Structure 1
Amino acid sequence: PYFKITLHEIANKEPLAIIDIGAQIDLAQAAKLAQMDYAKFRALNPGYLQWATHPDSPQTLAVPKDKA
């Protein structure tokens, strides 16, 4: 290799689960239910700009698979 760097293989698997919640939910409560830090939860769900999901639209949240 030109730069003498060895890159380790990374498993090709999806780290997130997309959860259909079906109704409006407070994002802080959703983070608690997922047993996640609120800031990390928000980072995984940047499309939600308010304190809760939209009351009428279809609702999905991204969480790590081990928290789903």
Structure 2
Amino acid sequence: MAVQPRSGPVFTAPATGQVLATVATASGEGFDPLVARARTAQRDWARLPYVERSQVFLRAAALTEVGAEP
């Protein structure tokens, strides 16, 4: 689950003004919960069988190929 940024720089497309990304910044007080969530996510990922983990990467590769230029 993504963490919604509370503060940080916002990047927009100059041509359209569309928001491309908001980058979260973390202070000392906000950093520890993020590390705890990352550790939990890593343990959950490690518990998945190899086949399920490989399917995630195969799907990502397929999506990358679809968006790639010839």
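Structure summary
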| quantity | calculated |
| --- | --- |
| Structure responsible for 47, with relative contact order in percent (Cα under 8 Å, 6 or more apart) calculated and labels 1, 2 on offer | 1 |
| For -18500 (helix-only ellipticity at 222 nm (-39500 (n - 2.57) for each DSSP H run of 4 or more, over all residues; to 500), calculated) the corresponding structure among 1, 2 | 2 |
| Read-out mean projected area of the Cα convex hull in nm², computed value 7.3, structure in 1, 2 | 2 |
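All of the numbers you see were taken from the coordinates with simple rules; none came from a lab. Because the structure is a prediction, the values reported are computed rather than measured.
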